[in-house]
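What follows is calculated from the coordinates using simple rules that are stated; it is not laboratory data. A quick note: this is a predicted structure, and the numbers were derived from the prediction, not measured.
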Structure 1
Amino acid sequence: MCVNIIRTLAMDAIQKANSGHPGAPMGLAPAAYTLWTRIM
């Protein structure tokens, strides 16, 4: 569930900025979640 929220927030930020590609944030959302919960 948290990964989907990260993906949604990333998509919203990209859409609001009118630039960028959503592929990287969507693909790296699980990695970001793992880093945040286990390492940081």
Structure 2
Amino acid sequence: MKKVIHFESIDSTNTYLKMKYEHFDDFQIISADHQTEGRGRL
């Protein structure tokens, strides 16, 4: 089962996933309303 992790604000969703991926049992969806250091694309 996929787990969705949502943040109102985070530095970078990619950075979070890179730091935490070893703790995830299955594919995760990471989302955020606002990234302070992200390089998101529109």
Structure 3
Amino acid sequence: PKLKEHMNYCMSHPEEMSKLSKLKAQITEVKGIMMDNIEK
């Protein structure tokens, strides 16, 4: 049921979701860079 609610929210707030996905992508990128730096 939680996933369904989330999907409904995504459908009704597309602009929010694009902001969130951009933010998530940035965070993932930063994490990747940090991991690279740690391994070096």
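Suppose helix-only ellipticity at 222 nm (-39500 (n - 2.57) for each DSSP H run of 4 or more, over all residues; to 500) works out to -5000; of 1, 2, 3, which structure was it derived from? This value belongs to structure 2.
When Kirkwood radius over Cα pairs in Å is computed for each of 1, 2, 3, which one produces 10.7? Traced to structure 2.
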